[in-house]
Structures are given as C-alpha cells and as structure tokens.
Structure 1
Amino acid sequence: MTEGNLPGARPRILVLSFSPIHRDPRVLRQIQFFSEFADVMSCGYGAAPDGVVDHVEIPVEYKPWRPDFKKVAVLLGARFHERLYFDSDRVKHVLKNIPAGSVDVIVANDALAVPAAVALRPRKGIHADLHEYAPRQGEDKLQWKLLVGPLMDWACRKYVTKADSVSTVAKGIAEEYASVYRIPEPAVVPNASYYDDRYSPSPVHSPLRLIHAGAAGRGRKIEIMMDAVARANELKPGSVTFDVVLVPGEQDYIDELAVKAAAVPGGVIRMLPPVKFEEIVGLLHGYDIGFYLCPPANFNMLHALPNKLFEFVQARLAVLIGPSPEMKRVVEEHGFGVVSKDFDAESAARVLIGLTPEQVSEMKEASHKAARTLSAENVAAPWIAAVKKLAGVA
C-alpha cells in the first residue's frame with residue numbers, strides 16, 4: 001500500500017466490518033456505491049467480496065475475543081474494555097495487516113469496528129455506520145446487559161464520538177445516539193433493497209396469500225403470525241394462507257414452528273425452504289401481503305426498520321405490520337399497507353378479515369409507486385455524500 005495518493009488518483013477507502021462481508025448485504029451495498037468514485041478495499045471475515053481492489057481476511061477462528069470464555073467474562077466484568085479489545089486476535093490481525101495511515105477514509109461498520117478504525121489513522125477521516133443501537137442491542141438478555149452492553153457503551157462513548165460522520169438504519173436509533181452520546185444526529189440509511197424494474201403488482205388472489213421471510217430467531221415470535229392466520233380462518237374460513245420462509249437459525253425453534261404450522265387445519269400455513277438472497281424478491285412477488293409483527297422485546301426491535309419491508313416493496317406487495325413506529329411511518333407515508341392495533345394475533349386477524357381485494361390491490365399499486373423512492377440507490381444518498389465529503393471528491 002502506498003502512503004499517499006498521486007495527483008488525480010482516486011481516493012482509497014477501507015470498508016471495515018467484523019462480519020462475513022461477502023454475504024452482508026448492507027456492507028456489499030457500501031462497496032458498490034463507493035467503488036463508483038474510489039478504490040475500495042475491504043476487511044472482514046470470509047472471502048473477498050466483488051468490487052474491491054484489495055481484501056484483508058480475518059480468520060474466522062479470531063472471532064471470539066479470547067479462546068477462554070471465562071477470561072472474556074472476567075475482562076468484561078472488570079470493565080477492562082481497552083485491554084479486551086486491542087489484545088484480541090481479530091483486532092491485532094487488522095492492525096498488523098493494514099498499515100496505519102495507508103487509506104484515506106475508513107467506513108467502520110457497527111460500533112465495535114470504530115476503535116480499530118481510529119487506531120488505523122486514516123488520512124482524511126472515519127465514517128461510522130451503526131447498523132443498530134449497539135448499547136441496547138441485547139438488553140432483553142441479562143448476561144448481555146451486564147457484560148456486553150458496557151463494552152458497546154465504551155466503544156460509542158470513547159470512539160464513535162471521534163468519527164467524522166455517522167449513519168444508522170432508522171430515525172429513532174439516530175435520535176438515541178444523538179441524545180445519549182451528544183453527537184450530531186446520524187444520517188438515516190435504511191436497509192433498502194435495490195430497485196427492481198422486473199415486477200409490477202400481480203392480481204390479488206383468493207384466498208389472500210401472505211408470506212413472511214426472515215431469520216429464525218425465537219425472539220421474533222413468528223408463532224404469533226401463525227396464530228393470527230389461524231384465527232383469521234376461524235373467523236372467516238378460507239380467507240388467507242400463509243407461507244413462512246426462514247433463514248437457518250435456531251433449529252429447535254424452526255422445528256417447533258413446523259409442528260405448529262402442520263397442526264393448523266386445512267394446510268393454510270406452510271414452511272418453505274429458504275432461497276438465495278438474490279432470489280427473495282422474485283419469490284415474494286407471487287404473494288399478496290408481506291406479513292411482519294415485530295414485538296418490541298428490546299430497543300432495537302422497537303425501532304426495527306428491516307430489510308424485509310423494503311423487499312416487500314420491491315416485490316410490489318401490500319404489507320401488514322404491527323405498530324412498530326419506524327415501519328409504521330414508512331407504511332403510512334406511502335400507503336402500501338395496514339397497521340394492526342397491537343402485536344397480538346387477534347389484532348392482526350381482525351385486520352386480515354376486514355381487507356377487501358380492492359384494498360389489497362390499491363396497496364400493491366402504492367407499493368409499486370414507492371419502489372424507486374424506497375430503493376437502495378435512492379436512500380443511500382447520505383452515505384455517498386458523507387464519504388465523498390471526507391474523501392474530498394466533488
């Protein structure tokens with residue numbers, strides 16, 4: 001790596017993420033957008049993603065902070081955060097393989113990438129992209145709250161506050177970062193999908209076809225959506241069907257959901273195998289309503305604005321959600337969905353049986369109209385502006 005740029009040369013940007021970058025959609029979008037005006041190198045777990053000029057792979061065995069969990073717990077409990085972090089194999093690997101001062105800008109993904117970014121001393125600045133509200137990410141779990149939460153607070157208080165610009169995924173999360181850490185309110189860049197011009201609204205089916213696609217985490221309480229569909233068919237027989245497509249996760253939970261789905265009369269709920277990321281929108285397009293109830297078990301779930309909402313839009317679906325403030329704001333602004341009164345099955349079932357084919361058709365058309373506005377290409381403008389500013393690109 002060179003220590004400086006030749007006159008007229010493109011800036012050199014490091015996209016740093018402690019994730020498998022080659023399958024991290026948000027980070028991959030950064031690489032694509034920034035590659036349009038800079039030479040982008042990446043650093044993270046797994047193979048080099050497409051579009052980079054260089055890649056530093058962090059060995060997956062370096063993912064734990066220490067091989068011995070007890071030592072990690074002691075360091076966390078004693079609040080020796082600096083020692084835990086900078087003495088870890090993962091961070092030492094990054095600092096060893098990327099010379100300090102060798103890049104112009106670092107885009108640090110998530111709070112725990114920012115201390116390493118500061119240590120690498122980029123020539124022109126650091127942009128911190130905070131995917132969630134890190135200090136409360138696992139606050140519904142006591143061990144996480146007592147041990148990991150303070151580590152996240154350390155990273156935010158001591159290092160994120162040193163970033164030159166900051167972005168995150170939702171307005172409520174941006175407001176919390178600004179309030180707690182006294183940093184200028186971060187720009188909001190939702191986890192939107194790329195604009196897909198292959199699709200237009202499909203005719204409404206009878207019964208209405210619902211789908212949920214996402215991670216298989218027990219905290220997401222997918223069983224409530226199943227109960228809602230079962231209840232809707234009790235109140236109005238033959239009104240809706242529901243397909244569930246889950247990314248592999250908690251297998252015991254997936255098995256429980258499969259048993260629950262099979263027990264609903266009439267085969268109206270099905271568990272379908274997952275598809276590749278790039279095939280999700282095509283799969284969704286064959287349905288009428290994207291369904292997601294997200295009970296607010298913690299701060300981040302309260303302020304969830306997930307990628308699936310934007311995938312529903314690119315598939316030109318109507319949506320049914322619970323009263324999650326971030327999703328509700330987007331849905332009501334663009335008129336492509338309905339919001340249940342609560343996150344319980346009865347509330348959602350009552351909404352479902354009240355929907356007419358005409359209403360669903362209108363919402364699918366509204367989704368079609370919003371698809372370009374809510375595309376990754378459009379919502380990424382704050383990222384591009386912030387990083388261009390740091391890099392000195394006009």
Structure 2
Amino acid sequence: MLDFERKSVVMVTCPKGFSPYLVDEISNMGFTVRNEFYAGVETKASLNECMRLNLWTRSGHRVLYQLKKFKAATPDEMYEEVKVMEWERILGPDDYLTITSSVITETINDTRFANVRVKDAIVDKVREKLGRRPSSGPDMTGIIVFLHWRDDDCTIYLDTSGVPLSKRGYRKLPHKAPLQETLAATLIKASGWNGRVNFISPMCGSGTLAIEAALIALQGAPGLIREKFAFMNLPGYNEPYWENLCIEAEDREKTSLECRIISTDIDPVAIEASRKNARAAGVEHLIEFEVCDFRETEIPKGKGVIFFNPEYGERMGATTLLEKVYAGIGDFLKNKCQGYKGYVFTGNSSLAKLVGLKTSRRLLFYNAKIECRLLEFEIFEGSGKRRH
C-alpha cells in the first residue's frame with residue numbers, strides 16, 4: 001500500500017507555453033515551485049496533495065508523482081531498473097495497468113517498445129511476488145505509470161490524473177473545432193480578467209470561454225465536475241479525505257457574479273450546445289446566451305473584456321470567406337466596444353492583420369500543434385483608428 005502522506009517530486013504537465021500561468025496557480029495553492037519547464041512545472045507534494053492539485057489546477061494537464069529517477073542507456077537497462085521497484089505495493093494481479101510515456105533517446109525508435117518494456121518489468125515483478133500478473137492495456141481505467149526518458153535520464157511517475165485535466169467533464173456537445181478547456185482558462189488568465197468586469201464571448205461555439213470565465217469568477221474548483229481521477233485507483237486512497245477537499249471547494253464558491261457574462265453565436269446549434277455544456281458545469285444561470293451575428297452582440301456600458309476565437313482558415317478551409325469576418329471584428333471593436341479590452345485568438349497571422357487595430361500585446365500559445373497568438377486591443381473612447 002502506498003503512503004499518501006509521503007512527499008516526492010511532482011511534475012504538473014501543461015501545453016507548451018502555459019507554464020508561467022501554471023506557476024502562478026501552483027504558488028497560489030501554497031506549493032513551492034522547484035523548476036519551471038516549457039511544458040510543465042515541478043514541485044514537491046504528497047499523494048494527498050496531488051488530489052488538491054488535480055482539483056484546483058486550471059492550466060495543467062496531468063499531475064505526475066515521481067517514484068524513481070535513474071540512468072539507463074538501453075531498454076534492457078531501463079527494464080532492470082524498473083523491475084527492482086516494489087510494484088507489489090502498488091498493484092496486484094487483479095488490477096489493470098496502463099503505461100504512457102514521453103521518450104527521446106537514441107536507443108528507442110518506437111515509443112511503444114519503451115512502454116512494453118516498462119509494462120514487462122512491472123508485471124514480471126508482480127508475478128514473481130504474488131503469483132499472477134495483472135492485465136494491461138491502453139484504457140485509462142486503472143493504475144497509470146508514466147515514463148519520461150531523455151537520452152539516458154529516466155523517470156518513472158504515477159499518473160494521478162488519468163484522463164487529462166483539460167477534460168473537465170462538462171462538455172456534452174463539443175460543436176465544431178472546440179477550444180480546449182485548459183486553453184480557454186489560460187487565455188482568460190493571460191488577459192488579467194478578474195471576474196469584476198463584464199466578459200463577452202461572441203462567436204462562442206460550444207461556449208467554453210464563457211463557461212471557464214464563470215468558473216473563474218465563482219472561484220470554483222475546475223476538478224469538481226469530474227467524477228474520476230487515476231489517484232482513486234491507488235492502494236491507500238482515502239476517499240473521505242477527497243470528499244472533504246470537495247466540500248471545502250464547494251464552500252469557497254461564490255453564489256453570484258459581480259459582472260455580466262454574455263455568450264452569442266449566429267448558429268442556434270452552437271448556442272444549444274453552449275447551454276447544455278454550461279448546465280453540466282452548473283453555470284447556465286450565470287451566462288446570458290443569445291443567437292445573433294457577432295456584430296449584434298450586446299456590449300454593456302462600462303468596462304470589460306471581449307474574446308473572439310474565430311476560425312483559422314487553414315484547419316477549417318475557406319480562408320477567403322474569413323477575411324470579411326476578421327475585418328468585421330476590427331470594425332466591431334472600434335465602433336461598439338469603447339472602454340473594453342478586445343482579444344482575438346487565432347492561428348492565422350495573415351487573417352489577424354485584417355483586424356486592422358494596433359495590438360497592445362501579442363502572446364504566443366499553442367492550440368494542439370497549431371502556433372497561435374492571443375492579440376490584445378485596448379479600445380479607448382474616441383480612438384481605435386484602423387491601420388491601412
């Protein structure tokens with residue numbers, strides 16, 4: 001059985017470029033950041049504390065608890081180092097094992113082979129100690145072991161998340177080309193929006209930006225919606241401890257907003273998907289949905305942010321049809337959004353230029369493998385001249 005109070009190195013992974021925002025999250029939770037990488041943040045925590053990281057992390061994808069770090073130049077050396085570990089304390093013959101990995105080393109051409117060698121080492125050890133070997137496969141339904149291998153540096157982790165934390169559990173109807181939940185939350189955090197001024201999401205698609213904004217404004221834990229995490233399958237898992245963490249998170253949530261959140265789309269199917277997703281997230285009553293062209297979106301007086309996530313063209317096709325859309329976004333921001341900060345998130349730099357307004361910031365993010373920019377526009381009263 002595992003000691004859930006024993007501290008070890010923990011790696012919280014994230015998409016490329018998210019780590020500065022993840023550092024803030026982890027620090028605000030009271031953890032000390034040991035190292036920051038381009039796609040992850042390292043801290044030290046117990047398995048109990050990994051539960052809290054899974055519950056509260058908005059920008060991270062997986063919480064990995066380190067079991068062993070060692071040198072190995074070949075698959076056989078790696079196998080021997082893994083096999084000597086006390087796997088019989090972690091899983092038994094009736095458990096289900098999944099191996100995932102990130103491998104870049106000259107002695108491995110196919111990551112799947114590294115996964116097989118890790119699996120062989122673990123099940124061989126369990127069979128030697130307990131008489132039978134556990135079953136294994138790709139399903140994220142049991143105990144998940146992650147191998148990180150760079151050159152001859154190997155690290156074995158327990159994956160305490162399982163399905164990536166980007167899958168909050170509320171997306172019932174994704175609509176087309178949906179924005180990943182962690183990406184939406186990180187974009188909002190990058191804007192500095194604090195839940196005290198209005199949040200407007202025209203062209204909302206499946207509603208992810210508005211939903212994540214509502215969760216942030218309520219100070220709600222993003223992991224509350226999920227029903228399953230990989231740590232629940234580990235021996236020593238303390239369910240009452242987890243339930244108390246969830247109760248504390250629920251008690252911290254606000255019951256109302258200090259601002260308006262407006263989400264619009266010209267497609268009625270998109271708005272229906274947004275409503276259902278918001279309902280599953282428990283925030284439908286906090287978001288104002290409307291079917292309309294983005295140019296008709298209500299912009300309340302005062303201050304706020306307005307987020308556009310238009311199609312990029314390369315992925316969805318018909319780039320020429322989007323030229324008028326991007327130009328229209330610029331006109332809309334200039335003419336109707338004075339006093340607001342405007343944001344356009346896009347992976348098409350040519351179309352982005354058609355917005356025609358001067359950016360105050362340009363931030364690099366990745367949407368899967370697509371290099372994107374979050375463009376910020378400050379729309380002052382009586383200003384907003386277009387660049388020609």
Structure 3
Amino acid sequence: MSDTIPRRLRLGMVGGGQGAFIGAVHRIAARLDDCYEVVAGALSGDAERSRQSGAAIRLDPARCYADYREMAQAEAAREDGIDAVAIVTPNHLHAPVATAFLEAGIHVICDKPLGVSLEEGLALAALAHARKRVFALTHTYTGYPMVRHARELVASGAIGEVRMVHVEYAQDWMAESDKQDPAFQAANWHNDPRRAGPTGCTGDIGTHAWHIAGFVSGLQPSALLAELHAFTPNRTLDDHLQVMLRYPNGARGTLWASQMATGCENALKLRVFGTEASLAFDQEHPNELWLTPQGGCAQRLTRGRVSGAAAEAATRIPNGHPEGYLEAFAQLYRDAAAQIHALDAGLPVPASSAWLPTVEDGVGGMRFIDAVLASHRDGSRWVTLDMPDSA
C-alpha cells in the first residue's frame with residue numbers, strides 16, 4: 001500500500017441492528033469514502049438478535065457481541081481490534097457506551113444528543129481529552145457543502161455583522177394518527193425520560209437546529225427564553241419547542257422545532273441576516289444556498305459552482321448531480337477518519353477536517369437543553385447561558 005493512502009479504519013458499532021434505520025445510515029456513510037470497514041458489533045442487547053444482525057451484514061460471528069462492555073474489552077485486546085466505535089443507541093446509552101470504549105482507548109463516533117444530562121457530557125469531554133481520543137458527534141447537517149460554504153461566507157465578513165439568526169426544524173411524524181395512540185406513546189423510547197432524557201423534540205431535533213445556527217453564524221447566545229409543549233395526548237415529553245435568543249454582540253434570534261408541524265417532512269431551515277447581506281439554507285434543497293445583498297437581487301449559489309475551500313473539501317460529484325443526506329453524513333465520517341489517522345501518527349489535525357462536530361459541541365447541546373428546561377420551568381423567563389464565543 002502507498003504511504004500516501006491510509007489504511008481503512010476498523011469500525012465497530014453498538015446498536016443499529018436489524019430494522020434500525022440509523023444503523024444502516026451510519027454503515028453506508030462510513031463506507032462511502034472507503035475510509036472504514038465495519039468488523040465488529042454489539043448490534044443488540046439480545047445475544048441472538050445481535051448474532052442475526054451481524055450475520056446480515058457479514059460480520060464474523062466471533063465479533064458479534066451481546067454486551068458493549070464485553071465488546072470494548074475484547075476488541076481492545078485484539079491485535080486487529082477496532083480503531084473506532086459508532087454509537088447508534090437510544091440516548092441513555094450514549095454516555096455509558098462511549099465511556100467504556102474511551103477507557104479502552106478506542107475513538108468514538110456518537111449520535112446526538114451527547115447524553116441525558118450536562119454532567120454526563122462534561123464527564124465524557126474530560127475523559128476524551130484525558131485519553132486523547134477523537135470524539136465525533138453526528139450533527140449531520142453541518143456536513144453539507146453549502147452549509148460549510150455559508151459558515152465560510154459569514155466568517156469572511158461577506159454578510160457584514162450578524163444581526164439576526166432564525167432557525168427552524170419542522171417534522172410531522174408525531175402528528176400521524178397512529179402516533180396519538182396511548183400504546184404507541186407508552187412503547188416509544190422517544191417518550192420515555194429514562195431512555196430519551198428529560199426532553200423529546202428538544203433533544204431529538206432541537207439540538208440539530210441549535211448546532212447548525214451556531215455553526216454557520218459563529219455566534220453562541222448569551223441568554224434564551226423557551227417554552228416546551230406537547231400537543232400529543234398522553235405524551236410525557238415535549239413534541240414542540242419555541243425559543244427566543246439573545247447574542248453577546250446585540251444580535252437576536254429565534255429557534256423553533258416541532259414534530260407536530262402538519263405537512264412538514266424534514267424541514268430544517270436557517271436564515272442569517274447581516275448588516276450587508278443575508279443567507280438562507282433549506283435542508284430539503286441542500287445543494288442550494290441563497291445570498292441576498294442589501295438592496296440587491298437574491299443569488300442562488302449551488303454546490304459544485306461556488307469557490308471556497310470548505311465547500312470544495314466536502315464535495316464529491318460534479319455540479320448538477322444531486323448530493324445529499326448520506327454524503328453529508330459521510331463527510332463527518334471522513335473528517336473523523338482524517339483526525340484519527342493524524343492523531344495516531346502524531347500529526348496536527350488536517351485543516352479540511354477542522355469543522356467536525358466534537359464532544360464539545362455535544363456539551364454545548366446539553367447546556368442548551370438545560371437552559372431550555374430552566375426557562376420553561378420558571379414560566380418562560382430569560383436565563384443566562386455560559387457558552388463559548390463561537391461554534
């Protein structure tokens with residue numbers, strides 16, 4: 001093998017067995033750029049189901065585990081053990097699974113939110129730094145070329161000083177008639193505080209809206225005012241969130257996320273207004289970014305046609321050929337692979353991978369959830385956030 005071509009990283013997976021949508025998405029994303037090979041998994045807590053799920057993706061039966069702790073120890077002891085683990089479980093398992101693999105010296109790629117409490121997030125961040133392991137968090141939508149181009153434009157001053165940030169994430173899957181049934185609510189882990197954590201919609205998609213707003217604008221709010229609501233009968237956790245935001249530079253913002261927005265599929269939309277121009281991005285049309293100068297005409301920027309290092313590094317195919325969700329997911333895996341190879345070789349983080357969401361982004365998401373809960377509990381009052389200056 002050429003010295004310039006790094007080997008495929010050996011990837012393990014916890015969760016994501018048969019019938020799990022997100023597990024298959026992770027495996028496709030990991031393979032898309034030929035950076036990883038899935039070689040082991042604890043795909044279910046049930047031994048037989050884990051074996052069957054492993055067989056379905058052609059894993060060695062000896063590397064199909066029923067317990068993630070056994071998997072971490074066994075893989076760390078193997079000469080050909082996994083380099084990284086993908087965690088695709090319900091939220092309550094994110095922190096304990098990540099802890100087991102970090103302690104075994106294995107890099108982590110984890111679904112969001114980071115855990116079910118800020119304390120869990122802070123402990124994971126401390127452990128990842130202490131063990132010097134890459135910890136990637138799959139805020140997928142920041143992998144889109146046009147989202148990265150938007151961030152680059154804001155950072156360059158192309159839109160002037162940011163005045164307003166408006167982000168929304170609207171879905172309607174909870175509004176479907178069968179989701180109103182009490183039996184569904186009782187069985188769905190997204191409605192179980194023991195497994196989902198203290199929020200429903202907020203942790204599920206609100207954290208995505210929060211992250212992309214900070215990622216593009218380069219700003220983190222200093223205060224927020226929030227209201228949580230459940231439109232669904234018999235629902236324990238929220239299915240709707242609305243938030244007002246204040247930024248240190250005087251900018252203002254709004255964030256709303258809902259899984260009861262009738263007629264909406266996966267409508268994540270972001271608008272950033274500056275003193276000179278505005279930007280608008282719609283996740284359902286990810287190959288486009290709209291730039292509108294003050295007093296000028298709206299300009300439709302398209303993936304493959306824009307000139308910018310960030311977009312070019314995240315673009316795989318020529319302009320005019322749609323590139324979407326799986327590629328955005330794969331970008332995070334590619335960034336993580338570049339950082340793992342660099343860390344293992346004692347080299348600096350490659351500049352092209354520097355925008356990978358990390359455990360710190362996960363801690364920021366947990367701070368957001370805590371602030372939302374505090375505001376809501378106290379009658380939707382303004383609460384102060386202690387956040388970094390930039391995403």
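No lab work stands behind these numbers, since they all come straight from the coordinates. Model, not experiment: these values are computed from the prediction. Cβ atoms are built from the backbone, for glycine too; each structure is taken alone.
Calculated for structures 1, 2, 3, distance in nm of label points 7 Å out along Cα→Cβ at positions 29 and 277 is largest in 3.
Computing distance in nm of label points 7 Å out along Cα→Cβ at positions 133 and 285 across structures 1, 2, 3 gives 4.3 for structure 3.
One of 1, 2, 3 was used to calculate mean count of other Cβ atoms within 10 Å over residues 101-108, giving 24.8; which? The read-out comes from structure 1.
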